[in-house]
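Structures for review follow.
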Structure P
Amino acid sequence: MTNPTHRAIEAVWRIEAARVVAHAARFVRDIGVAEELAQDALVAALEHWPRDGVPDNPGAWLMATVKHRALDKLRQDALHTKKHEAMGRDLDALEAHVVPDFVDSLDAARADDIGDDLLRLIFTACHPVLSTDARVALTLRLLGGLATHEIARAFLAPEATIAQRIVRAKRTLREARVPFEVPRADAREARMASVLEVIYLIFNEGYAATAGDDWMRPALCDEALRVGRILAELAREDSEVHGLVALMELQASRLHARVDASGRPVLLADQDRSRWDPLLIRRGLAALARAEALGGELGPYALQAALAACHARAHRAEDTDWARIVALYDALVQVAPSPVVELNRAVAVGMAFGPQAGFAIVEALAANPALARYHWLPSVRADFLAKLGRLSEARVEFERAAAMTQNARERDLLLVRANEMASNRR
């Protein structure tokens, strides 16, 4: 997409794709078919908008288009199955803007206490019939509107693996006739962990876009926060739900300070903290307090929220309690070990105890295959090398990180850092 209209369509689709898929799924009760119908609506936009102009409300246009596609699909199914009378009643209801109940159990449908299509879409894609990896990949695809390569990057997995996972997941849901619904309370707990993971991956894609020309996609952060807040109302006694909401609120508070007037990235230590959103900070700290008040050991999201709270409470970067942050990372490594957590812990150790201490941890991670394509590894390594005065090596690592990232703004930032290493050597 190169002309302004096509760029507008791409931007609108990034924002509206999840709602369009969920809207279609409400009608056809099959997320694979719903995604195909949503793609049909996108194709229609590509055909009509360059000629007729971008609508005043492009999201509503896409919703109306996908609804018409869904109605056509249901009519075709009615003809094929010879169930004209029953399907006709459903179509009349749809035309009157009443959602038909295709769920096998009317009692289960009435017990669905959140009438939110996006939340239904998450829980459907996170059904236990799928593996955890498949649930997360499929929901990120549907909710975030992300391309397969972007999901693969989020998972640190090969693109072909993710593509196969998504195809198999949709086929499995269709063959298992999984209903499009929010499960009742007794079934929610088993599906909650992957739901939380998906919501946070969507938020992260908005907070630090893996590809494209923009450093962030705030609309994805907003969507993840909206769904997370709804989920927190549904699961009031789940500390991890409140922990996730706290984490997203606190991180979202920094969004305006993460770019300068030209849209260039601003790293945490250099941000103008007066631009952090005080309302989101208060909301985040309140959600963290709710998670802590529920008792028991904090889970991964609540611990990460506690980490974010350390930054939120520091009025200046130099006031940050790095020793506390290291202790929280030590706890996080115990409950949710991963090479990425270890990398972040290395940064905290370096801030608390000096660059040599952090660099030693990074060097131990260098051979980890899960980080082989993760650009933050050479970026963090470069930062430590710079602090240790090894500027030539730091430049090479910043350039290596720049070559690995798919985000244009991030690449520019890393190349600037690389050039600074060369300038400082003169």
Structure Q
Amino acid sequence: MSSTGSVAFYTLGCKLNFSETSTIARSFKAAGYTETAFDTPADVYVINTCSVTENADKKFKTIVKQALKQNPEGFLVAIGCYAQLKPEALAALDGVDLVLGANEKFNVVDFVESKTASETAVHACSIDAVEQYIGSYAIGERTRAFLKVQDGCDYKCTYCTIPLARGFSRSDTLDNILRQANEIAAQDIKEVVLTGVNIGDFGKGEFGAKKHDHTFFDLVSALDEVSGLERIRISSIEPNLLRQEIIDFVADSKRFVPHFHIPLQSGSNEILAAMRRRYQRELYVKRVGQIKARMPHACIGVDVIVGFPGESEEHFMETYHFLKELDVSYLHVFTYSERENTLAAGMSAVVPKAVRAKRSKMLRGLSQKKRRAFYESQLGTEQEVLFESENKNGFIHGFTPNYVKVKAFWNPALCNTIQRVRLTAIDDDGLVNFDVTTAVTA
């Protein structure tokens, strides 16, 4: 392949994948490639895959077809979690030229330029051999940046393939993360979102070692001192790792915002035990109470899985009522799907897919009510809104620190600015209208 060609990227899955795609894109640019949109003809197409759910697997095939429609002769590369878990399956798809696993994906430019054989090349070592940590951040695509601080997971949840796809828990050095945060701040990015597989586990596995000198509390304390960043947001943290000292720190922080996303997965202790989660529902209630005691205005998001094997109607309703009564702001609802090589895939008492879909719909409806109630609780307050940089059907959107989504008629002067506003009403689409008071930054 020529290093003077064009390259396009498509990312499936989580914020962590977006941070890694962005870093890989910068390596292509450094090698002389020109980045282009995925829906245009390109010489190289890189698809960063996900394999958390069955739908993510299926989506990959659709994306391959889209790329080949733009350029039937395009060189197509698959990287990411699905590429690590099922490299041979991806290589068997028509049009796929190169498959790279977890240890190889950050060297994708070298693999692309050295590829000469006509058959699909596969480079994916055993996940047990994956020990390196490559720092990443996504910048330039959005008003906010995604900063990777941790990778892999030592937890053994019975439904999850992430440890099989990303290996054991490991972290970057504190110095490297601070250097990247300063690079982001220098580019007028006002918000950073900390990402990883299990970021509360920060401090384990630095470059193959099982421990280094810093904890997650050390990390947030140091990032709070980075000048030039207006906001720092914690993307997701396990309830057993979200300790009181972190909650107190965020409450008093200069830059960390009052927004927590805390996986629950089930409101039934029996199902949590079957999932091999490391807490019971009582700890979750305690964490929500600790947050609200210090930050009554805080936004709390919840991950929940419906249809796990053995989840009876009683188990599900236990979860439903638990969440209904809990002072949380919105739900991310996942319908359980069987994943190969997980313990849950071999469990009995399988929940029919139609029942899973019904339960998912019920919880999504509850989420809408939760979000609406949270937004209503914020009406009349003054907030600082960071506006995005995209025209969405004649409107511009933005977010308050506590994750209330607002909208205004499109005005390019608002892009990537923070404005002090008073939240006034909720529109028919569920977004919040406001009155501008004074500009905070331009």
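Out of P, Q, which one gives 22.6 for mean projected area of the Cα convex hull in nm² as computed from the coordinates? For mean projected area of the Cα convex hull in nm², the value 22.6 is produced by structure P.
If log10 I(q)/I(0) by the Debye sum over Cα atoms at q = 0.16, 0.18, 0.20, 0.21 Å⁻¹, for residues 305-400 alone computes to -0.80, -0.89, -0.98, -1.03, which of P, Q did it come from?
Q
Taking FRET efficiency 1/(1 + (r/R0)^6) of positions 161 and 313 (r between Cβ atoms, R0 = 41 Å, to 0.05) as the criterion, the top structure among P, Q is Q, with the largest value.
One of P, Q was used to compute distance in nm of label points 7 Å out along Cα→Cβ at positions 353 and 417, and the result was 5.0. Which label is that?
Of the options listed, only Q reproduces it.
For the set P, Q, ranking by distance in nm of label points 7 Å out along Cα→Cβ at positions 25 and 73 places Q highest.
Structures P, Q were shown, and Rg and Dmax of the Cα atoms in Å, for residues 185-336 alone at 15.3, 50 was computed from P.
If helix-only ellipticity at 222 nm (-39500 (n - 2.57) for each DSSP H run of 4 or more, over all residues; to 500) computes to -23500, which of P, Q did it come from?
Considering all the candidates, the number was obtained from P.
Rule-based calculations on the coordinates, nothing more; no lab input. As the structure is a prediction and not an experimental result, all values here were calculated from the model. Cβ atoms are built from the backbone, for glycine too; each structure is taken alone.
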